[in-house]
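Visitor: Before anything else, here is the set of structures, which you'll find just below.
Only the coordinates and a few stated rules stand behind these numbers; no lab work does. Being a predicted model, the structure only gives us computed values, none of them experimental. Cβ atoms are built from the backbone, for glycine too; each structure is taken alone.
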Structure P
Amino acid sequence: MSNTQISRIKSGDLELKEKVVSINRVVKTTKGGRAFSFSALVVVGNGNGIVGHGLGKAKEVQEAITKGIDDAKKNLIKVPVMHGTIPHEQLAKEGAAKVMIRPAAHGTGVIAGGSMRAVLEAAGITDVLSKSLGSANPHNVVKATFTALAMLREPIQVAKDRNISLKKVFNG
């Protein structure tokens, strides 16, 4: 996320929905036997362009999920959603995971795999074509999707940056 500007949002009075993407049982072998703990990858969003992700670790599953939700609320970003889809195609990479998201016509639905689907639905995107092109590791897929969404730009901002009309942005 070096060349993108991420605008962080405070989760004060937002109505956020949580979705658990993955729960991982971690076993540490010690002198006294095995010590079990859990890590939970959680995505939160208001379904209207605001989304965040977080990781929680604890001895109990429910506690890990709660910690993940708290972490996700600290990492919220605003995503430009236009008529239920994204404004333009975007490719992003995180670790070995590479994701591609494309705008889709109304009625297409969310064409995405498990981890990507959770992020896109939490953001309020209803029509999108997407593909995970690399690793299927949920942590990296979520981070790559998050990076791709953070790199999306509003058409109005593009028009201002290029000093052209909004109509020319869409007609090329």
Structure Q
Amino acid sequence: MKTADLVDDHDERVALCDLPWRRFGRVRSFWGPIATVRCCEDNALLKRTLQERGDGRVMVVDGGGSTRRALIGDQIAAILAASGWAGIVINGAIRDSAEIDAMPVGVFCLGTTPKKSAKDGAGEQGVPVAFGGVEFRPGAFVYCDADGVLVSADALLARPAAPTPPRSP
């Protein structure tokens, strides 16, 4: 589902998360209902939450925009993939980016760092989070692709592509 098509069809129903995203993983676009975690430079709560069944949801993480410490690395990305999450959007950083880029996951983040996070369990899950001029509410929907990240209160459908006329020989 292309974000550009969603804007064309539903501009009044979507909000653009205006941040300079970097994409990693072999899943280049994804969408689904939002689940949230707010944690800054500490990924213990995020890891526990990602071990739950994702059921096609998208994890949205408010890491406070910090790129000093990574909130996921290759091990947590493997949990993300194995647990059935559609993807993850992180207002923060990741590490092990080359490994994550080769994995069957979709990751949008602000950047990379080699520094690992704290493991104290600080943070909140299942709460509304806001960054990039958008509020992400659990149960709302997020759509992510090469053009950006959109949020909608409910599931949207893009119009079907027009059929390509057959070519004459």
Structure R
Amino acid sequence: MDGAVTSAPPVLLAAEAIAQHVERLAQAIAPRTTDDTVAVALLTGGLWFAADLTRALALCGRHLKFDALWLASYGDERTSSGRCEVRAGLQRPVAGRQVLLVDDVFDSGLSLREAGRFAREAGAAEVLSVVFARKPWPQPRALQPDFVGWEAPPRYLVGYGMDSAGAWRGLPYVGVMD
């Protein structure tokens, strides 16, 4: 980078609203899980949401195990390649356990579908999924997440784990780049 400062994308969803959505999700998820449930963050984007969600679940008295699954389908592009590559698998055994897949945004559903397949092949007894944002999609998706924090508009989102070529993930809010 040449040191030039680029102005931050405009706010679409403020940090306070994000926190309210996460708290509501934790209250809905806590009764459906146990302390033996393994929360699996889908990397890289789902890490921010997974951290906030597991802390909110702890405040609800639910102390899930934690793991991550590193999938890639976008790279540095704004559209999915249509293929999902597993870059790093699970480290914690999930055989016979409930798994809660945690992702930042639900677009085509490819990452969530592949993560679910991966967890089931690893022997998960049940697979639930939660996404922070669900975007509208031009064709029907066979898979839908079990829990959705926010119905997002059909815009290019950044912040709160979502990026543009690796940038803007660390914004404490959801911004737009279109």
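Visitor: Among P, Q, R, considering only distance in nm of label points 7 Å out along Cα→Cβ at positions 29 and 149, which has the greatest calculated value?
Guide: With respect to distance in nm of label points 7 Å out along Cα→Cβ at positions 29 and 149, the highest-scoring structure among P, Q, R is P.
Visitor: Turning to a different aspect of this structure: Assign the value 1.11, calculated as Rg/Rh (Cα atoms, Kirkwood Rh), for residues 53-100 alone, to the correct structure from P, Q, R.
Guide: The read-out was computed on structure R.
Visitor: Where does the value 34 come from, among P, Q, R, when relative contact order in percent (Cα under 8 Å, 6 or more apart) is the thing being computed?
Guide: Q
Visitor: For the read-out distance in nm of label points 7 Å out along Cα→Cβ at positions 93 and 125, a value of 2.5 was computed from one structure; give its label from P, Q, R.
Guide: Label of the source structure: Q.
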